[in-house]
Structure 1
Amino acid sequence: MEDLQETVANSAGQRLRSFIERIERLEEEKKAIADDIKEVFAEAKGEGYDVKALRAVLKYRKQDPAERSELEALVDTYLSALGEA
């Protein structure tokens, strides 16, 4: 019985180690990708592009078109209510 429990514990430990090691590898890849993205932003900035505007465009492109339209209409409504549109 103890051998079975030990086998199960070893198997669970190996499975846990596998998860941890996979996550660690993915975290390393994520950091490398983040560094690559920073380099691209720096390159764009070096060519005169505004990084803040680039980030806004990226955010804009990620949005669902219907949600984006709804948000734009709401922002316009708020700006009109403030007398700024």
Structure 2
Amino acid sequence: MNEKTLYFSSLCPDTAPFKAAMERLSVTAREVDITASMSNLKEFLRLRDNEEVFTPRKEQGMVGVPCLVSGGEYIFEVSDLEERFAK
């Protein structure tokens, strides 16, 4: 089974449209709100600090959420989510 994890912040304005698109596309994932606990934030930072896919976002001063991790693929944009999961 290909487990998916959605890293997001309930404080991020990009989260609601991303989660709405996931729901519309019937994409389910384990959800990690990085602003809900220090444990969640640490989990995300371990990922972000070790994966090069986050480098352009960090260089632009972005946090890197929302981010859906699915089988080694990192999806940051609703358009990419739709392209990947549209039926």
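Where a number appears in this text, it was derived from the coordinates with a stated rule and is not lab data. In this text the structure is predicted, and so the values were computed from the model without any measurement. Cβ atoms are built from the backbone, for glycine too; each structure is taken alone.
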**Study point:** Comparison of 1, 2 by distance in nm of label points 7 Å out along Cα→Cβ at positions 57 and 73 - largest value held by
**Key:** 1
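So helix-only ellipticity at 222 nm (-39500 (n - 2.57) for each DSSP H run of 4 or more, over all residues; to 500), computed for just one structure, reads -11000; which one of 1, 2 is that?
Numbers: 1: -31000; 2: -11000.
This value belongs to structure 2.
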**Study point:** Parent structure of the calculated result 2.8, given that distance in nm of label points 7 Å out along Cα→Cβ at positions 9 and 25 is the read-out and 1, 2 the choices
**Key:** 1
Revision key, fill the gap. Candidates 1, 2; volume of the Cα convex hull per residue in Å³ computed = 168; producing structure is 1
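Can you say which of 1, 2 returns 0.9 when distance in nm of label points 7 Å out along Cα→Cβ at positions 33 and 65 is computed?
On the way: 1: 2.6; 2: 0.9.
That value comes from structure 2.
For FRET efficiency 1/(1 + (r/R0)^6) of positions 17 and 41 (r between Cβ atoms, R0 = 35 Å, to 0.05), find whichever of 1, 2 sits highest and give me its label.
Values: 1: 0.45; 2: 0.95.
Going through 1, 2 one by one, FRET efficiency 1/(1 + (r/R0)^6) of positions 17 and 41 (r between Cβ atoms, R0 = 35 Å, to 0.05) peaks for structure 2.
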